[in-house]
Structure I
Amino acid sequence: MTNTKAILSTLVNISHISVEIVNYKQRAVMCDSGWAAHHLGYEEEEFISLSENFFQRIIHPEDWPTQLEAYECFIDQKDTKVKEVMLRMLRKDGEYERLQFRITVLEWDRHGKPKKYLCVVSDVKEVLALRQQIAHQMAQLDQISFKNNHELRAPVASILGLVNLLDHEGFETSYVRDIINLLKQTVIKLDSVIKEINEHTY
């Protein structure tokens, strides 16, 4: 059993998640894996004491109602299996950190009300950074698309228009006609490349 506990403890520590059992009646953590306490800079006993009233002292005041709703939704909506919320928690150094909470009922009392909750807490810094990176790349793609549509296509359209004018004027020299045809083919090819870039931008 001790070996299994050590393996589970190691697994939780390397996976950057915290597993907590919360007593609904006492509104506090009964036991936890220790990752959240360590991650936020608290000693384990200190973290357990800060868990009173569902961590009210260290949950950001704006997130406090969301936290309460997450626990109470299981009372109002019995078919809810898992509630997922993002909350800011105060680190020991005074900074807030955004964490993701996945909450489910672990045990019901005889009146059909939640008795214990299982709460899995994870650090979402990497996910948020990835979202920002994707948003930045999408903005760059928008800019490429705009430049492609307006700044590249406009000169191509102008050249095509000029080639068509020259073509209609009816130059007799075969040499001039060959140059016009080559110019026309090149511009058409460039135009199709621009269209292809536009199609692959999104």
Structure II
Amino acid sequence: MYEAIIFDLDGTLTEVIWPKKYYVQIKNQLLEKLFQLDVPENLFSKIDMFYVIRSKVKKWAEKKHPDKVEFYINIVDEYIDKYGYLILKNSRPKQHLIEVLTYLKNKFKMGLFTFSSIELTKRTLQKIRVQNFFDAIVARNDVFNPKPHPDHLKKVIEVLNVKPQNVIVVGDSVYDYIPARMLHITTILINSKYRFKDVIHLENLRQLIEIL
């Protein structure tokens, strides 16, 4: 029996106009900064997203500068947040969001796991007026290994005090699917370009009311 639902934030609870032009600019600024700090250029590929860059820098620093891992991660996070504020500026609540969360809140414990920083997460939840719906919120800087690493999802489950088999994860991307799949958790993807056979695919958020 399901006891809890854990949501992703950006793209799942919010409609986002992704500022792609600025993404490339900020990503290039980040890489230039890392190269200045002697992070090797051949560590990265052109298609690496922020998730991947952060993970690669963390692993590299753990081997080369184990006493400065936090320093390097903070550099990456500074640029991720720079882009995050642009996302915040261009985001709005998904249609029927309040209706859906109100319905689910009466039936389940509610959690949130997001690659955004805790400060950006709080601001986003306030902007879309859903800051009081969640029993557990775990942002990128609340865990050592953020998603798609399963530790991020595990942390939310621990705070909610439920078992993985009694949890549903609702997201929109492969980065929500991967940790849920690794923990054998039922997954729902909303209006996602990613298609997996072991996932429930819905076209919109309101369909959660129909199936739950």
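What follows is calculated from the coordinates using simple rules that are stated; it is not laboratory data. Since we're looking at a predicted model, the values are computed, not measured. Cβ atoms are built from the backbone, for glycine too; each structure is taken alone.
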message: Between I, II, which one scores greatest on distance in nm of label points 7 Å out along Cα→Cβ at positions 126 and 142?
response: I
message: Quick check: -17500 is what I get for helix-only ellipticity at 222 nm (-39500 (n - 2.57) for each DSSP H run of 4 or more, over all residues; to 500), calculated from one of I, II. Which structure matches?
response: I
- line: If you rank structures I, II by relative contact order in percent (Cα under 8 Å, 6 or more apart), the highest one is II
task: Of the structures I, II, report the one carrying the highest value of Rg/Rh (Cα atoms, Kirkwood Rh).
output: I
message: Looking just at mean count of other Cβ atoms within 10 Å over residues 46-53, which of the labels I, II belongs to the structure with the highest value?
response: I
Entry that produces -0.60, -0.75, -1.00, -1.03 once log10 I(q)/I(0) by the Debye sum over Cα atoms at q = 0.10, 0.13, 0.20, 0.21 Å⁻¹, for residues 86-173 alone is calculated, selected from I, II: I
task: Name the one structure among I, II that mean count of other Cβ atoms within 10 Å over residues 78-85 of 17.6 was derived from.
output: II
